[in-house]
Structure 1
Amino acid sequence: HSIYLLQCFHFIFRTPTMAGGLFAIDRDYFYEMGSYDEGMDIWGGENLEMSFRIWMCGGKIYIVTCSRVGHVFRKTSPYSWPGGVGRIINHNTQRIVEVWMDEYKDFFYQINPNVRATEYGDVSSRKKLRQKLNCKSFRWYLEHIYPESQLPIDYHSLGEIRNKATGLCLDTMGRKSGEKVGVERCHGQGGNQVFCLTEKKQLMTDDDMCIAVEDRIVKFVKCGAGNTEWQYDRETKTVRHINTDQCLGKPGPRDKDVPSLGKCTGSDDQQWIVGGLKEATM
């Protein structure tokens with residue numbers, strides 16, 4: 001038995017987040033840290049809220065791989081879900097991002113702009129709890145607890161990238177790494193038309209793909225690969241690929257849903273309106 005416990009000790013790993021249905025916590029500590037957010041409804045998101053709160057407010061979360069937990073699922077849900085499951089999840093998630101994610105909540109709202117229409121209630125008591133517990137920032141959480149996150153810590157812009165001449169927006173169109181970048185009518189619904197220009201000069205999507213140039217073709221690649229650096233000029237509104245010194249332009253006659261790449265001229269065809277551009281950057 002003691003040998004088993006000793007072996008178990010070597011397979012304990014800290015984790016940025018935890019599941020909500022199976023965890024162990026000291027009862028006094030649970031209430032000292034604020035228990036559950038009573039403003040949340042029914043189910044969904046409470047595990048993330050507690051994970052952020054524990055790490056940012058001085059606690060730790062570990063996975064004990066040799067533990068054994070039984071989780072019995074009901075065949076049917078006992079809840080009525082007023083307004084639908086989506087409304088409940090959006091309500092709860094907004095409470096999390098408003099209290100704990102600081103300026104990084106913009107990523108959530110850019111990807112899911114329609115969520116703003118969902119009422120999330122009063123979060124003032126949870127913000128006071130955060131102050132009382134002397135909690136750290138979400139930036140600290142990203143830097144020290146979840147550095148593997150694809151969320152860029154420093155960035156210049158976050159939003160759509162719209163071509164001045166055509167009014168079309170860059171769009172992932174559901175394409176994968178190695179496939180061409182798309183352009184499509186701007187829909188203002190976030191999601192596949194949200195791009196982040198990071199401090200590392202990468203044009204990044206929400207699923208960890210970056211825009212690159214291969215054989216003069218504008219493609220998606222996994223972030224971290226080469227040829228992914230771009231420079232946006234506020235004055236000329238051009239998006240210049242640094243390695244080739246060429247600029248992103250509207251689609252050509254052959255590929256009508258793919259941005260072109262050519263010598264930088266500053267024409268309307270090569271001008272892009274970058275959404276969510278921060279002041280005094282670049």
Structure 2
Amino acid sequence: MEQANHPVYGTYDQSALGAQYNILGMIPGYKDIFTRWDADSAAARQQAQAEGRLQVLRYGAFALQEIDFFSCGAQKAPVVLFIHGGYWRSQDKSAFGYTAAAYQALGCHVALVNYRLAPAVNMDQIVDDLRASVAWLDGQAQALGIARDRIYIAGSSAGGHLVATLMATDWAALGVREDIVRGGCALSGVYELEPIRLCFLNAVVGLDTVQARRNSPLYRLPRQGLPLILSVGGDESQEFQRQQDTYAQACRERGMAVTVVPQPDGHHFDMIDRWCDPNQALFREFAAMIQAD
């Protein structure tokens with residue numbers, strides 16, 4: 001993509017806009033974080049397998065349409081579906097097994113979902129994968145010990161975008177019951193995709209203006225009555241702050257019950273650590289949502 005030296009979005013030229021979304025450039029120690037995630041998740045998987053509490057399940061015909069299902073051992077228990085980030089082009093569920101234990105201890109099953117990635121598929125297909133994963137879990141509820149009316153979703157970054165998209169889905173139009181999703185938690189989410197279309201990320205993601213608008217949660221808000229938690233790290237870029245502020249305001253104007261959990265010193269990656277740490281407000285808020293049902 002040839003860099004434009006004039007403003008392309010707000011006051012940002014293409015280079016400055018790209019810097020706002022260059023997460024790895026903002027966190028010098030990100031490789032150490034990824035190494036820790038991988039090691040902790042491998043240990044969590046090994047323990048869950050030894051206890052007979054981990055299944056790798058397929059919700060579709062493609063290789064990436066898989067779920068790591070960490071059972072809490074109970075019947076008719078809530079399930080937390082976690083959607084990884086990676087700007088719709090990278091990352092894998094295998095790095096997030098470490099998040100499961102805290103929610104299992106709460107009495108929840110945990111489903112870590114993979115989905116097809118750009119550039120092999122476009123944004124519409126990625127969204128379709130996530131919708132299919134939720135519908136599949138609902139259909140397998142009895143076999144997996146899931147309470148059908150207690151599916152909660154959470155995700156970070158691109159996963160936060162997909163959480164908001166699922167919260168706004170017209171499930172009835174897809175032949176699925178309308179109340180399939182009970183509540184959600186979006187961390188460091190991207191709620192308007194136009195900046196993504198206009199920066200370096202689009203070389204892989206491949207959005208056009210129509211797709212960017214159609215898949216922007218800011219323009220397709222969740223239905224009223226669904227609880228939603230939003231959080232972004234205070235150390236994240238101005239664009240990530242703006243994304244959340246604008247989306248939260250739009251949801252509130254619609255009459256939604258939105259809870260914003262401030263994280264003044266959080267960066268993009270430790271938001272996930274806080275989400276699965278019982279000592280953190282972010283975990284406690286999401287746990288309270290689940291336990292309120």
Structure 3
Amino acid sequence: MDNSSLSKQIKKLEATLGVQLLNRSTRSFSLTSAGEEILNQTHVLVDTLNQIHSIADSYQSEPKGLLRITAPIFFGQEYLRPVVAQFMKAYPNVQVTMSLDDKRADIIADHFDLAFRVGKLSESNLIARKIANTNFAVVASKQFVMNHGHPKSIEALIEMPAVVYSNGDVTLDQIRTSETPHSEVMKTFKMRGNYKVSDVRTMMGAVQDGLGYALIDLFNLDRPISESGLMPLLTDHKLSTMDTGIYAIYPHRKQTLLVSEFIRFVQEHIGTPAFWENHIPDYHQLYR
């Protein structure tokens with residue numbers, strides 16, 4: 001900065017503070033008493049600013065601090081819990097608060113750093129990253145099929161009792177599928193929900209108990225379907241994904257290292273494509 005510009009900046013500072021900082025003459029200048037005292041304080045400000053930069057740099061070199069997460073109950077219990085354990089062991093200066101609730105929290109108002117959403121997105125002002133596809137299947141227990149028969153058409157299926165997930169504004173009691181095998185013409189059918197539950201584990205338990213068939217996302221299967229006593233139904237009918245997905249959502253376009261690294265851990269844990277897509281053998285040849 002040249003002398004003229006420097007002089008203008010000092011005069012501007014003097015006007016802002018309301019005191020004279022320099023004694024000026026045509027040949028020299030010196031600090032006033034106020035200028036000397038204020039100069040001494042600037043050393044403190046410089047040290048503080050350097051400390052602030054140092055703190056900021058430390059957050060960019062390694063994840064640290066508090067990470068506040070919200071997620072659906074089953075997804076958090078089944079898939080995020082082991083990731084949190086790995087993450088906190090890898091980064092001991094991290095603290096995690098994880099709130100599990102199938103009702104969607106307000107990320108901004110409730111001060112969350114990261115949310116996981118299953119389904120359609122509604123918050124257009126937030127940043128979303130898709131971490132997995134949603135893939136649906138119609139499943140029932142083998143005992144249920146023995147008692148009620150093996151449905152060959154969607155019309156036969158919807159006459160059977162169903163176990164339906166219902167929580168708040170979300171009720172999954174409709175199947176959007178082709179009317180006939182391998183058809184591209186899609187239609188929505190209403191399920192006969194004899195049993196409605198607000199929890200994924202309870203829903204899956206009810207299906208295993210033979211209380212009805214269910215429309216599920218593959219991530220609802222916590223193990224291969226052969227180990228659950230369940231079987232897929234109507235696999236020759238096309239099922240709509242209903243434009244849904246599994247997303248990591250955060251409030252700022254520029255992620256903090258803490259958020260981006262946790263998302264990376266989650267993505268590595270579930271895989272691409274997600275490992276649960278193998279829980280029904282040859283799934284990608286079914287429902288097409």
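None of the figures in this text is laboratory data; all of them are computed from the coordinates on show. None of the values given here were measured: they were computed from a predicted structure. Cβ atoms are built from the backbone, for glycine too; each structure is taken alone.
If helix-only ellipticity at 222 nm (-39500 (n - 2.57) for each DSSP H run of 4 or more, over all residues; to 500) computes to -9500, which of 1, 2, 3 did it come from? Show your work: numbers first, answer last.
Numbers: 1: -6000; 2: -11500; 3: -9500.
Among 1, 2, 3, the structure yielding -9500 for helix-only ellipticity at 222 nm (-39500 (n - 2.57) for each DSSP H run of 4 or more, over all residues; to 500) is 3.
Computing distance in nm of label points 7 Å out along Cα→Cβ at positions 240 and 256 across structures 1, 2, 3 gives 2.0 for structure 2.
So mean count of other Cβ atoms within 10 Å over residues 128-135, computed for just one structure, reads 13.9; which one of 1, 2, 3 is that?
Working: 1: 13.9; 2: 20.0; 3: 17.0.
Among 1, 2, 3, the structure yielding 13.9 for mean count of other Cβ atoms within 10 Å over residues 128-135 is 1.
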